[in-house]
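Student: Below are structures written as structure tokens.
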Structure P
Amino acid sequence: MKRKIVKIIEEKCDGCGQCVPNCAEGALQIINNKARLISDLFCDGLGACLGNCSQDAIVIEEREAETYDEFKVMEYIVKGGTDVISAHLKHLKDHNEFAYLAQAKEYLIKNNVSYNENYAQKQNHALQGCPGSRERVITATDNDNNTSDNTHRKSELRQWPVQLHLVSPNAGYFKNADVLLTADCVGFAYGDFHKDFLKGKALAIACPKLDSNKQVYLEKLIKMINESQINSITVLMMEVPCCGGLFALAKQAVEFADRDIKLYSKIISLDGKVLEN
């Protein structure tokens, strides 16, 4: 059976990394200044990364992929060299694919291929992808704290990144936090978004209509509840019907999680009013 999957045209790739944060499955990494498809297993072939490649170095091809075969994948992976091999092994380990990890190592031993066992410890995760997705905690300054409502409105944002595809559910700023899950239009419609809603909360933004891979969103929210031990989720939605999917996603995460937490929601009108709590 054939299926669609991404292909990197290596000679065109300039290693900018813009494709990496747009691959929700984590199948792409920048290694040795080139984008690499680390594993066929996690590539859905939808091409979310295509529109973010300024060099047209990523295309969708259709090739035989009836059954995932780690040995066949390794035949491709080893061509990329030691760092690509090590990144692939780390990728399998990070996704708890230990059976495939054992097969990969078996292939390497049989073919006498060397790799770097300490790759995971030596790599700086922030350098593997887009610098814009690097995790940061933003600390308020004294000037921020002294800002009055009559002057420049201070920002209540205390983290980066904020887009749900980019955030890690295990990031430090989610630990024991109250999470604000908001449709990305809300911040533009509601004038006092920072003061009234964001203050004191960890933030995740998403568009329930346009964003792809909602399953990834669900899994991240469940991890926030179970592993980061968040206290609550407040969902902010616009009054348009498609926004209701964001609350449905949060509600499902709360139902599937192992812990009970509080779930709140607010609906914002197009002219910036709170319609419903």
Structure Q
Amino acid sequence: MPSQEEKADRFLSLHRGPAPLVIPNPWDVGSAKILVAMGFEALATTSGGFAATLGRLDGSVERDEAVAYAAAIVAAVDVPVSADFENCFADEPAGVAETVELGVEAGLAGCSVEDWSGSGIYDIDHAAERVAAAAEVAHRGPLRLVLTGRAENHIHDRPDLADTIARLQRYQEAGADVLFAPGVTDPDDLRRLIREVDRPVNVVARPGCPPVAELAKLGVRRVSVGAWFAFAALGALVEAATELRDHGTFSYLDRASIGARTALPAFNGD
């Protein structure tokens, strides 16, 4: 098993490869083991996917729950794991730093910090101070967690690309290793954004998002899926349950066998 420091170094190097790092988002230990068995080289937690396992909406998970979920994924696999820590469960920089410290203790190779709270987008200066506080902890000592600075404008009804770019530039200056503006998927917007920053840029898959090959041509360095894999699994559940309820038939077993063929060997690795 590689050390935490080795995994963090490996995680950063994966952003510099010949192709974008495709990083799926497991919602529990089982899905994490399956994804690693399929050959993915790094994983990231998903706040929305994990919340769904608890029967809750995104944004309702508490800090201790998110840290425990991240730690469980880290313990289950030998690849680098980054955590979606939302706004780091704090408005003030000191609280952000505390959350990142918990992430270090959980064995993570990286984590993210958003500029959105339940009441709105933080002022850009305050948001940059929060990233700086996260970076101070993430980059302290020989272990350097890969810190992702997130600008949340485009998924919170503020499609202001100029402001989003300005925010990402400030987060870069504050110490973010990777930049992320969820909701920005238009090729022209991505081309402009990537041109105006100097860090690897992550794109999350959304309806209408270009395929990975096109994102690579635009200069995107990391592609994630957020909660979509978790909801794809729930979609399969709904389809199977609907068939059983309405028709009393079992054709869903053919699809279930696809999961079983990968899951059982992956789980047997213990």
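Bear in mind that the values in this text are calculations on the coordinates, not laboratory data. Keep in mind it's a predicted model, so treat the numbers as computed, not measured. Cβ atoms are built from the backbone, for glycine too; each structure is taken alone.
Student: Of the structures labelled P, Q, which one yields -16000 when helix-only ellipticity at 222 nm (-39500 (n - 2.57) for each DSSP H run of 4 or more, over all residues; to 500) is computed from its coordinates? It would help to have the intermediate numbers written out before the result.
Tutor: Details: P: -7500; Q: -16000.
Value -16000 for helix-only ellipticity at 222 nm (-39500 (n - 2.57) for each DSSP H run of 4 or more, over all residues; to 500) corresponds to Q out of P, Q.
Student: Next question, about the same structure. Here distance in nm of label points 7 Å out along Cα→Cβ at positions 161 and 185 was calculated and came to 2.3; which of the structures P, Q was it taken from? Please report the intermediate quantities before stating the final value.
Tutor: Working: P: 2.3; Q: 1.6.
Going through each structure in turn, the value belongs to P.
Student: Next up: As an exercise: distance in nm of label points 7 Å out along Cα→Cβ at positions 9 and 41, calculated from one structure in P, Q, equals 3.0. Which structure is it? Don't skip to the end; give the middle numbers.
Tutor: Working: P: 3.0; Q: 1.6.
Answer for the origin of the read-out: P.
Student: Ranked on relative contact order in percent (Cα under 8 Å, 6 or more apart), which label among P, Q comes first with the largest value? Spell out each step's value before the answer.
Tutor: On the way: P: 14; Q: 20.
Largest calculated value belongs to Q.
Student: Right, here's the next one. Quick check for you: by mean count of other Cβ atoms within 10 Å over residues 97-104, which of P, Q is greatest?
Tutor: Details: P: 16.6; Q: 21.2.
Structure Q gives the largest value of mean count of other Cβ atoms within 10 Å over residues 97-104 among P, Q.
Student: Taking FRET efficiency 1/(1 + (r/R0)^6) of positions 33 and 201 (r between Cβ atoms, R0 = 35 Å, to 0.05) as the criterion, which structure among P, Q has the greatest value? Walk me through the numbers before you get to the answer.
Tutor: Working: P: 0.40; Q: 0.75.
Largest one: structure Q.
Student: Quick one: Cα Rg over 2.2 N^0.38 Å came out at 1.14 when computed from one of P, Q, so which one is it?
Tutor: On the way: P: 1.14; Q: 1.01.
Source structure: P.
Student: Oh, and also: 3.1 is what came out when distance in nm of label points 7 Å out along Cα→Cβ at positions 177 and 217 was calculated for one structure; which of P, Q is it? List each step's numbers first, then the result.
Tutor: On the way: P: 1.8; Q: 3.1.
Derived from the structure labelled Q.
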